[in-house]
Structure P
Amino acid sequence: MPCTGLRFLVVEDEDFQRKALAQLLTTLGAEAVYSADNGQTALQVVWDCDRPVDIVVSDLDMPGMDGMEFIRHLGETGSDAALILTSAVEPELLDAVANMARAYKVDLLGAVCKPPTAVKLRPLIESHRSSRPEQRRQDDRFSLAEITQAWADDEFEPWFEPTVELATGVVRALSTVPRWQHPKLGMIDAPAFMGSIEARGLNDDFAWLMLRKSALQCRRWHTQGNELKVTVNLSFSTLTDVNMATRVQQIARLEGLDPRFMVLTVSERALNTGLARALENLARLRVMGFGLGIDDFGSGLMAVEQLALVAFTEMKIDASLVTGADAADSGRAGLAVALELASQLKLKAVAGGIASKHEWNLLYEWGCVLGQGPFISPALRSDAVAFWLSRWRQQRG
């Protein structure tokens, strides 16, 4: 059956149609079907489910938060759920909304006119399954028992990617990159296991673990004579916990690290949840002396007005804007806009994904302050950082 193993969310304000569509998906083999009568309720379902929703089937014309506003929030919060639009509006308007969904980087499978039938839905659902089979296996491949055992055995650890000053080549910071030292599979990169962490509701606990270990390691570098900053992503599901800033401060104090040596980065998705409390937390962190960065700018649709609300100190430019920018004029526009915005907001621009000396030179010429990427160094084990620093300094003279 096309829906076997998939979890659906039906968003439809008309009770009979909602129940009929849920029954159709169940008949087609869906593992679970959730329902919502408007966009606001649907967003709660997306974020509160114990396991991620695979496909959302949504109407457009609904009371309260309509389908178009729901699509915007779905895109801005970075949900991995795919989307099928279903509506009685004319096909031209449905196509326009579909284009809007793609602009918000929502994984749109297609749009169908009402009533949705098995004949209309089946090819869209099958296209979802065929396009992401490996991703779906990798996203949630580890059980709770495996994760719990790894936690107990201290197998999760931060590796560190050097960040250098493009004008001088001087190393200024190291960015935390989570890894799992699996006893059988060896070293596993974060994309292969974070889906399993998040699916079990452990991403906040994991973020605290990485924060504590990164602060401890940074203080160790200082005792070795390497007075560098450490950059850590606050990869929480939300930034609305009013005690968050105080807890971050307590961790830094416990590990003996001055807050000015820690830069905390946040994603656009995290900032888009509970904005008022998130702003309070981030402002408090700045007052405490921590640096703040927006992570992977250019990978989403964050409004400039929203970016200006936070007292950020850095902007990390997504690698997608950097790769190949030295060779293709068409690829430079997004990078130029990001660097100009960083300049206007008085933020240090940190370019990710630098893969060549040509890219380094272009970024420097265009005013980028810091950079990281494979041309400089891949992520390093904590015990390999000191040796790499020594060798890098010798090479730079």
Structure Q
Amino acid sequence: MSNDIHRLSESTADSQAAWPLDPQVTYLNHGSFGPAPIPVLAAREHWLREHSANPMDFFLRRMPDLLEDSVKSLAHFLKGTPDNLVFVPNATAGMNIIATNISLQPGDEVLLTDHEYGAVIRIWGQVCPPQGARTVIARLPFPVTTQAELIETLFSQVTPWTRVLVVSHVTSPTGMILPIQDICARARSLGILTCVDGPHAPAQIPVDLQSLDCDFYTASCHKWMSAPFGTGFLYVRSRFKQGLKPSLTSWGRSLRGDAPNWKDEFHWPGTFDPTGFLALPTAIQFLKEQGLDRFRSESHALVRSSRRQLIDAVGASPLFPDDATWYGSMSAVELPIPEDSTRPGEMHPLQRFLWEQHRIEVPLVRWRERTLMRVSAHLYNTQEQIDRLVAAVADWMSGRRS
């Protein structure tokens, strides 16, 4: 056992050294802004130098093939078809493309869940009214106990006017893994378009796009894949590819005279920096070398420890069962904190205390009139950091009660 602990300590130390994080900061928020490790940053720097050596040659002759190589690497990692995948800056950009390309009719409904990311709700809330359509927010069970209960509750809120189902693969505010394959299959049987919001899924959990068989899937790669910021993708069912338009109009064709391809609208958005996308294969290789199974098991163990300790130390409440079926490298718990005067967008007093007094980065969010703390972990995090977080939260809570 002691040898196992020693090896684990060594592997964690090696992983910590691979990230350029400030050693004075306890960073437990990879789920929001996951920094890229040093090898990935080096790969981006390499491509930046290649680009700068002869931008004319790079943009006009080399870039289409280089981007397609990165597409193939990502599609292989996600078990998808390269011809159905394009790069976009992030999941928000991808969701905007989906929302503005689906034609809705008066009376149509777009169904989202109350675990959905706020920006996604806002996107659909803006595109629906001009078409006479509307968004409907489905409330999922709370606390949830079984996947069957979750699915039945979701589809009990489908109506004859439901045209599109927008659903997270892993929810942002709560960190819950949804039974996405069963949800998509059920929606498909009802003739409902499926749009999966997936920025927290790739790498945190296995993703198989072909088996999932949704209509649209969009995600950011800067989160659990640890690719550079500004890298995301959009995966589209074949029948929707032709005529799909990005939010930004440019030339819509390869500048080297290639045969037209639906990806041209997305991969030539005017002059831009493609180096993050070209570093994506290095991010995938980095995770494979570190060990995907190791990453998933170690990060889950840390997050599980945070859940259990917060429940024991401060009376936090779990939102779903303590099982890897329900959460991976990220999970939220409800803290026993009554609603305060914090305004929307303002940092919660506890979050401010953790940063200012302890240099701990962890988000607190208001959800369903509850205060949630969402802890996420990657290979650079340690049990000592989890212990530090729990002790600091208990200290703040004790001060409130005294």
Structure R
Amino acid sequence: MASNSLHNALTLPPLPDGWTYQELGDLLEPDGLSYGVVQPGSHDPEGVPILRVKNLRGGKISTDDILRVANDIEQKHHRTRLRGGEVLLSLVGSVGEVAVVPASLAGWNVARAIAVIRVSSDVSSSWIKLCLSTDLARRCMGIWQTDTVQATLNLRDVRRLPIVMPPKLEREAIAAVLGALDDKIAVNERIMTTSHELAQALAARVLADSPRVPLAEIATITMGSSPPGHTYNDAGIGMPFYQGARDFGSRFPKRRVWCTEPVRLAQPGSTLVSVRAPVGRLNVAIEQCCIGRGLAALTSKNQTPSVLFHTLSFASEIWQPFESEGTVFGAINKAQLEGLLVPALDPPSCHELEATLSSLDDLVRQRFMENATLAELRDTLLPKLISGELRVRDAEKAVEEAL
């Protein structure tokens, strides 16, 4: 049975016989819900690392760009000191980002904008993460969050989030099916990271002593322009449209909208460069797309797109003079782009390097596309499995075919 407070809060979808709803607060350790460091102060290189909302993305924890707080500040927030296995939930700004803490982050802490959730032995952290990732939980967060300065979810509302509780064996089977997809995605990500790092290291070694030439000598530059047509977040109408660096993932564009009247186009394989703050962020177009004013598309003049991308990655210092230019934010215009001095190889050496780099980049691209398919399948199965609409044996067939 669901608790009365849940019934009073919203209408819950029906569940199969033997399944129940419970409030999250009923599934926690004593004092198992807290938020982290309220006033971290300035970065202390010798301090304790803490996770912020920006470190929670897509169900995972990124350890890039970590803030460290002084030990005496962290000591005051020992209740949220991580030991591994906790569920983290973002409470401010991008409300609803959720991840499970790996053992490798034991001893870290979190910022005020993140809730640390320690679940009881009656349920696993992975199950709580799955439930908090559902549309039902996100709908509750959306209803209950406040919007004074920015979206904020209070801990009292976190406690009453609805958690679906099938029988234990059913929970374990559902978690195993979805976990198999996450495991494959993680393997692909490691392959992508390794391949990308190999390509970067090879390019750096080959390009280290190369002479420099203006970028315009090796690349055709197309500056972006916002289309006059309407854009749609998920309608899939028209052409994919990338507006700027905020649409970039770690290697390829991630967030996109759709435009009905595309103007400036980038072709597959083009290097996309952010020309407004943060200047110099790089991605590779994996599809024909329209680019907005925050981007430029660079096409190799000698058909060596991988060399072009890795050249710009290696010569990262070229962007520094433009990081603080512009009226408010950093910016770079087409003439400045064309004049950037970048390493260049003679044609035979360039094509020889392209053969190796492109094979590694193709592997990265293939695994990226596979992960997109696997993530879509996982996100489709999740609500159906947790609601009982789809049984595990049927989901297992779909996962086996995908893997």
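A value of 22 was computed for relative contact order in percent (Cα under 8 Å, 6 or more apart); which of P, Q, R is the source structure? Numbers along the way, then the final one.
Values: P: 11; Q: 22; R: 15.
Of the options listed, only Q reproduces it.
Here percent of Cα pairs over 39 Å apart was calculated and came to 29; which of the structures P, Q, R was it taken from?
R
Rule-based calculations on the coordinates, nothing more; no lab input. Since the structure is predicted, the reported quantities are computational estimates derived from the model, not experimental observations.
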